[in-house]
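Where a number appears in this text, it was derived from the coordinates with a stated rule and is not lab data. The model shown is predicted, which means the values in this text are computed figures rather than measured ones. Cβ atoms are built from the backbone, for glycine too; each structure is taken alone.
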Structure 1
C-alpha cells in the first residue's frame, strides 16, 4: 500500500510542477488547446469559469476506450463512479466530494446530476450513459443548484453529443474483448437539403461470458446484450434560428447483475444456514467473483394476497433482466440579436425494466425479488442569454419537470420450517412467503433561475445568481401496505420549496492567472419512502437536504501556455442529510426494513489539484490529485417504531482521503502514419462502500492501470487496449441487511481487446 501511495504522490507532484497535458492531436501548435465548456449554460473557456470543472474533448474521450462514463471517472479528483449491480441497466453510484446516492429506487432522487444534451436524467438506473457520439464530458464539482437545479448537491456530469454536420461522413468502430465480447457501432452524417442535416447512430455490444463464476449452477453469470439506435435532425430554418430533434432507443438484455454474499459469523445467514464468509476479504464462496445464487421464484400468487409455497414448488429459472430506454430531445436556438439569445429544450426520458434478482447470494431462496417497473420524465427549459460584450451579462429562465414512477415488486422470502428438520438436515424444507408491494410516485417541479456577471474592471468580476424551486410529490402504496387504509381517502402528498443562491468573485492577475472565490447552495428535494413497513411510515415524508459550499481557487496557464495548473480548496456544510438506513423492524416479515431519513449533519473539506502539460511535440501528460476530509457532526435517528439509532462515529462511504490520476501519451510518426502509446494510473484510497461501515465491505487502496497501443494511417486506426491491467479487485457496492446478511457487487476484472476504427470524410 505504501509503495502505491508513494508512486502516486511522486507522479502527481511531478505533474504539479510541470507535467500534464492536452490531447496529442493539438501538439503541432506547441501550446495547450483551449477547452470550451458549457458549465454556466453558455460557451466559455474553462479557464475563465469561477468554479471547479474538469473536461474531456471528443478526441480525448475516443482515446479512453470508454464503455460508459465509469471509464471517464479519472478525469477529475474526488470523483467515484460505480455500477452497484442492484438492477438492470447499470444502477449508477456517482459520488463527487463524498456526496452521492447508491440506491436503485427512483423515488429517491440522485444527489449528483447527469445531464445529456441539456436534459437532466432523474434516475440512477441508466445514468451511466453509453454511446459512440459523445462530443464532450464536463465534471462540475460542488453544488450546481443555480443553473442546473435540484438534486445536484454534489455536482453534475454534463454530457454533450455530437451534432449533425451536414456533410457526408462517418465513423465506424469494431472490436473484440476477452469474456467472449464483441462490439460494432457507427455514426453516419449526411444532408437531406442545404438546411436539413441528419446524423444516424447504431451500436451493438454482446458479452457472451460473464465475469462471475456461479458455483451453484456451475456456469458463468454476467452476460449482456446491448443495442442502440439513434437519429438526430438539425434544421437551420434561418440564419438565426436552429431546430434540432434527437431520438435514441436503447435495449439491454442481461443476466441480472450478480451480487455476492459476504456474511459475517455474527449474522443470521451464517448462524442458521451456515453460509459464512471464510474471512473479511472474500465472499461465502471464497472467491471475490464467486456467486452462490440458485435463482428461482414461486408460481405467481393470485392478486395481491400473500401466498406461501414450499421450496420444492419453485420455478428454477435463471436470473434474468432487461432495461429499455427511449429518449426524445427537442431544442430551439434563436439568435434574437447579436447580444440576445433564446433557447428552449424539451426532454422526455422513459425506461421500462424487469429483473428477477437474487439478493441473498446463497444456493437457497432466502430473499429474491421480481421487480418490473416504469419511469417517465418530461422537462421543459426556457432560457434567455444576454451578452453584448459590455460589463453586464446574464442567463435566466424557467424550468418545468414532471415524472412518474411505478414499481410492482414481489418479494420472495424463505424461512425455516422447523417441523421438517433443521436447516442442514436431509429432510429440511423451507417455506416461501410471496409479498407484493406496488409503489407509484409522481413528482412535479417548477423553478425560475438567473445568473449574472458584472465586470467592474478588466480584472474584477462579480457573479450573482439564484434559483427558486417548488416541488410537489405524491405517493401510493398497494400490497403489504395500503396507503388508503384506516379510513383514509387520499394518498400522501407533500410540497417543498427552496431558494439556492450563488455569489462569486473572479480576479485576473494577468492574462494567464485567475483567482476566484464562490459561495453556492445545493438542494435535494424531500420525498416518500418506496419501501415501507407501515401506513405511518408511508405517510411520513423525509425532508429536503441542503449543502452550503465555500471554495477558493486558482486557474493558470504557465510556461508560454505549455502548462495548465488549477487548484481548489473547499468547505461544505451538509444539513439534514438524507440517508438510506437498514433498521430492525417488528412490522415486517424479514425483521428489517429500509427507510430514508434525515438523521445527520456533516462537514466536508478538501483540496483539488489538476494539471495538464505539453512537454514536447511527442509527449503530453494529464494529472490530478484530490484530498477529502468528510465527517458526520451527528447521526442520530428515531424511527416510527420508536427505535433510536446512533451512528455518529461512522465515516462517509465512497469518500477516500486521496484520489489521483496520471495519464500519459507519447506519439510519433512511423510508416506513413502516426502511432501513440497511452497509459493511465488511477489511485483510489481505502474507503467504505456501505452506510454502516462494515469492515468486510471496505475497500483497501487500489491502483488501476489502463493502457493502449495505437496506430493510425489514412482513415484507419488500429488499437490494442486493456483496462484494470493489474486485476485489482474491490467492491463497487456494499450493503448490510440488518443482522441477517451482507451482500456486495464487485469491480470488473482485467479486460483487454483489439479495436479497428474507420473514418471517412471526417
Structure 2
C-alpha cells in the first residue's frame, strides 16, 4: 500500500532502470584488487561480473563481492534504524555462502532502482528478500566450489564450502575463497533452479542471535547519523514553516533576521502546490554559519501568513462529528449474511464507539539532511527510509534527471515512518542550489511535532448480537478516518482499500452475519503512515470490543477469542466482496490462518499467567492481531490505585514465520510494545484553528523509563515463510492495556489516550 502511494506521487518521473555501475560499487566496497563480484536484477538472476571486465557491466542489484584477500562484501540496500537489517541481510547471504562471519564486510547501498525496492517500511525487508538473499549466497558458493573442483580436477560433488574455504572431501585439502575469487569470476553463474540450499538444521547464522554489526561503533560514538554530517564550507538552515496547512507567506522581516550574528541569508522557500505529497511546507529559511544562529535569526522573522481553508479545523470538534456519523449505517465494504436482520433477533446486544486521536512519530532524532549542488548534479546525505523516493523528489524539485542525484543513507536515530517522507531532503537540496554551498537543514523537536506528518484521527463503532447460548451471530463494525490517499490526491475523503486491509476488512472471525462499513472523513493536516498505520485504531477497537462482548457473555476473554475465530481455517475476505491487499502479498503465500492467531493467544496466556488470579486492584488484559502477515498476542498486567495506572508486566507472543535473528526480533518486539504503550497511555496531537498545539516531549509525552514495565517476548518456532517484525507488535498493545484497566478498576476506556482518564 505504502509503495503504491509513492509510485502515484512520482508518475511524472521516468521509470527506466539504471544499473549500479561497477565503478560506484567498487567505491562502496573499497575493492582495489581482483575478485568475484556477483549481482542480480530482481526477479531474474543475471550473469556474474568479473572484476576489471567492463563487458560484464549488466544491470545488477543485490551484490556479493569477494576480494582476493578473502574479504566478503555484502551490500545492504535497506536503511538501518535500529532494527538490525544491516546484520540480517548479510546473515542470510553469508549462511548460504558458507562464509566466516569475521570475513564479512557490510556495505550500505546508494539509492538506485537496480536494487529493487529500498523502501524500509511495511516490515518487509526480510520477508521480501529472504529467498533472493539465499539465492545470492548459494550462487556465489556454487561458483567458488566449481572453481575449486576445477583446480583439483574433481567433480563439484566432491567439494564443499565451509568458513570461507572450499574443502576437498577426499583429500581434506582446502583453499580460501580469496584464492578462488578470480577463477570463480570466470565461471558462468548457475541457473537459479539448479542451486542447492542448506537445510534448516545446517544453518550457521539464520535463526541465531547475532550481535548487530554496527554495535561497536554505536556504543563508541563512531557512527554517522543524519545530524552528524559535516562538509567543508557548510551552512546551516532553520526553516519557519506554515503553522496551518496551505497558508502561504505574505510578508516577513528579513532585515531583523539578518541582524543576528552568524546569519548570512534569508530565503523564502518556493510556494508548494497541492496535493501536499512529499513537498516541503511553505516557509522561510534562515541560513547561517551555525545551527544556533539560524534558529535565533528565525525567531526575528515575524512572518505574516495568508489564509487557508484548513484554518477552521479543530480536532475536538472534528472527532465529535465523526462520532455522530459513525453510529449510522455506512458504505459496506465486506458483507456476509444479513447482520442487521440477525441483530434484530439477538437475545443480547453490545455496542461501543472507540476513538484514537492524531498521533505523531516523534523519533529521538528529528529529520536532518545535507545537500551539495554543483554543475547540474546534487548529492544528499540523509537519515531516510526511502532513498529512491528521496532521489526522485529531489530531482523533480531541482528540475534535473534523477540520475544526477546521489543519495547517501546515514543511520537513522528512529523513524517509525516519518523518514519515509523526503520533504526535509528536498529542502536541503533547494537551499544548496540557491546558495551554491553545502547546506544542512536541521529540524528541531518542535518542527518535527508541529510540521510533520500525522497518524489519522479516527472513530470506530462496533455492534454484536448474541444468541441465548452467548454465541455471536451478528457483527457490525464501522470506521472513519482521514485517508493517507488525501496526501497524494488532495480530494480523497474516505479510506482506501489498502488502509482498510490493515485490521478492518480482514477481520478473521467466523460470524455468519457480518457487515464492515466506512464513513467519509476529509483531511485537514498532512496524513502519513506511522508505525503499524491503520492497524493502530482498528486493533484497539476490535481487541477492546472482543473483551466487552466477553464481559457481556460472562465469559473469559480468551475463550471469546476462540469462539469468534472458530475452527482452524484460512480466511479470504475477497469471498465476501472486499478487495483485500494482504500487505502486497498473495493469500496463497501468506494466508490469514486462524490457527496461528489462536496459537499466539494461547501461548502468551499460558506463559504470562494471564489466566491466573491477581491481587485486588490488579488485573490482566489480553488481545491479539494479525498484521504485516505475522501474528502477535499481548498480555498486560496493571495495577489501578488512587486513580493511577501502573503497568506491571507486558508479555507478547509472535509468530513471524522463519526468524533470521531472534535477538533482533525480541528487540523489535520490545520496541513495538513500548511504542504502542506510549501511544496508548500518552499519545495525543490536538489541532486548534488549523495548527498543532503540541511542540515537544513536554506536551507530546512519550513513555519514560519509570513508566516502562517488565517486558517478555516469546517467539513461536516456525518453518513458515518469514513475515513482518518491526510493526506487528504495536497494534495489540492498546487493547490489552485498556482491557486490563477495565478488569482492575471497572472503568472502560474507549477513547485514547489513557492519560485523559487516569494518572499514568
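One of 1, 2 was used to compute distance in nm of label points 7 Å out along Cα→Cβ at positions 72 and 624, and the answer was 3.9. Which one was it? It was calculated from structure 2. Taking FRET efficiency 1/(1 + (r/R0)^6) of positions 64 and 328 (r between Cβ atoms, R0 = 41 Å, to 0.05) as the measure, the highest value among 1, 2 is held by 1.
When Rg and Dmax of the Cα atoms in Å, for residues 216-319 alone is computed across structures 1, 2, the figure 17.3, 51 traces back to 2. From 1, 2, which structure was helix-only ellipticity at 222 nm (-39500 (n - 2.57) for each DSSP H run of 4 or more, over all residues; to 500) = -9000 calculated on? Corresponding structure: 2.
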